[in-house]
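Below are structures written as structure tokens.
A short reminder: the numbers here are calculations on the coordinates, not readings from a lab. Keep in mind that this is a model prediction, so the values were computed, not measured. Cβ atoms are built from the backbone, for glycine too; each structure is taken alone.
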Structure 1
Amino acid sequence: MSSNNNTSNTLAILQLQSAFRYANLTVGFVLLIGGVLGNILNIIVFIKGGNYKNNACSLYMFVRTFLDLYVLLTGLTTRIPATGFQIDFSLMNRIWCKTRLGLTDINMTSTYTLICLQAIDAFICSSPSAIVRQKSNIRIARYLVVGTLCFWSIHEIPYFMFQDLVISGGTPVCTGTNAIFNQYRSYVTYLSFITIIPVIVVSIFGYLTVRHMKTIGVTRSLSSFTRQKISMALFQIFALIAFNGPYGFWVFYTISTANLVKDTYRRAVEQSISSLANTYNFGTYASSICCYCISKRFRKQLVVSLKELICGIHTNQVYPNTQRTGTRTQLPTQVDN
């Protein structure tokens, strides 16, 4: 009887793992292909438009595009074979084991920081107060971008020291060799910096921005460019919550149940869900093109850029744009060649 139960559990676990493996592959390939193509298109559009040179929110979006592309190319491309085909390159090369997650985490934490800065900038730009709107400054934004990259690069230095390829039970394992640092990464880096704090920050400032937008018709008239920039930022906030929220709940569950005694089937279920949740979380880095294309201005610039790139068609387009800086009104004209 016991043998039959064990056989039944084994079959159930194998079926479960097979189902989640196919789900992992499907989600992973969709996010990888769509995300890489989308981020490349973002880079082309931002370079062609040039708004990132003079606008804080556009600068955050532009830098994030490169970070997101790196995360997808180094994080997701190696995760797909590991979860779908049991080919883990970090178990084959010690240098890759010590550097892959560290470099990926630098880009991930920098991305979440820039999303928060983007949400804050959208709140500032939508403020009815001219004094507050003046705080959206490209010079300050450049300092914040450089400071963000430097801070998270320094923050990850211990990872390169403590992560290593070790032999455990005759099997190579890429893991952290310092117990205190492992706990810090679980409770502070992943639970706080990558999940709880970004969701809270973007939720608060997204809500405040929406409140500003509801009263903006009474207080002042926003330029077309500013409205579209705020809309892009708001949709990016929704994407972050949609992709990062489930992952955050799962990280919290994993940490809170770490000391519980679990049977084989429950461990298999949790391992499968954890693998899918980690893959699904890459949607944050692949969704920017969808969020930005809600802007009519961005879609037009995308079409023009693709025509120039593929067909060699150069179109002169003039985008009138009214921006208010303090109490002065500027009417810059952008010409895209």
Structure 2
Amino acid sequence: MNIVSNPDMKLADELHAHVGRFTDKAFDWNAFPSNAGFDELARAQMRYIGAGGSPKVGDPSTLKADNFTLSLIYKEPGRYAACHSHEIEESFLIISGALIVGWERDGDVVEVNLGPKDMILNAREIGHGFRVDGVEPVMMSISVDVGKPLPPVYHYHPKDHPPELARTFGAEPGRTLPFDADGTHPIQKLMSEYVVRYSELPTIWEDAGFTRKVYVGDAPGAIRHDSCRKEMWGLPVGTCLAPFTRTVEDAYLCLEGSVEVVWIDEDGSQVSVELGPRDLVKTPAGRKHYLRNPGAGAATVWTVIGTSGEDGAVYKKA
């Protein structure tokens, strides 16, 4: 931790307790008991905020979830996740590799291929699964838009259905459709409202000197929804925001470069922590804080905010 200007150690301890370091964590290959005995379903989870759909809700290394969970998922080529549904939205942000996500309804399945920095917000109560057909593993960030999600409901699991049907998320031959934003099938139309391509999102330049691509929120090209906001921030070298507060929690997951997150106490004392790739800070509601880029290159930060509405934050240059 990098301490700034004689800080209140209580604040420093609090900040330290809200940091998730990639190098301090380990991937859990037994996070999902329903996969046990099915090698084709194997995947590993690294929990940052909440259990993220895993029953391991008592993990002491994981930050407490309020309005959302956040974890990393690692999946190797040839493996898949069986078709299931949740009572709430769940987003997949691809960090590396290519992932096929399938949605199922009444035996018809539509599949979309997602690449790095693409995202899908899986709609509530819609059966969905994912598969790695490429030559490299997939790393993605999964966020469930509630602090304590219910266990998933499985629709086509290999313990109950033929393996070839489970792998296609429940689609018999000839009943798989490609993703098509202009498609006429109801499941194609529905999925088109929940897929975000990084390359197609407008870049918003803030007067504070950084960029935002809004994946879920009130912005052109974004998914408009009543759950949490999700944005990709770009901080050029030397960027420093003025302090701000939110009425809800936020989380910053550094994807590229380095970013410093600074917390400010009521007496004006400050503490900071520098994040490298796949490090995270969760800032509680009401805590004054700001970000700056102290590195030699641009920083990319995945930002999740615990509300879809106004949160009181105003972005200004320091």
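Among candidates 1, 2, the computation of log10 I(q)/I(0) by the Debye sum over Cα atoms at q = 0.16, 0.22, 0.30 Å⁻¹, for residues 47-94 alone that gave -0.58, -0.75, -1.03 used structure 1.
When mean count of other Cβ atoms within 10 Å over residues 55-62 is calculated for each of the structures 1, 2, the largest result comes from 1. Hey, Kirkwood radius over Cα pairs in Å derived from one of 1, 2 reads 22.1; which structure? Among 1, 2, the structure yielding 22.1 for Kirkwood radius over Cα pairs in Å is 1.
Thinking of 1, 2, which structure, once relative contact order in percent (Cα under 8 Å, 6 or more apart) is computed, gives back 18? For relative contact order in percent (Cα under 8 Å, 6 or more apart), the value 18 is produced by structure 2. Here distance in nm of label points 7 Å out along Cα→Cβ at positions 23 and 295 has been calculated and equals 3.5, so which of 1, 2 was it run on? Here the read-out was taken from 1.
Ranked by distance in nm of label points 7 Å out along Cα→Cβ at positions 15 and 119, structures 1, 2 are topped by 1, which has the highest value. Give the label, chosen from 1, 2, of the structure having the highest value of distance in nm of label points 7 Å out along Cα→Cβ at positions 63 and 279. Sorting by distance in nm of label points 7 Å out along Cα→Cβ at positions 63 and 279 in descending order puts 1 first. Work out the source of -1500 here, i.e. which of 1, 2 gives that when helix-only ellipticity at 222 nm (-39500 (n - 2.57) for each DSSP H run of 4 or more, over all residues; to 500) is computed. Corresponding structure: 2.
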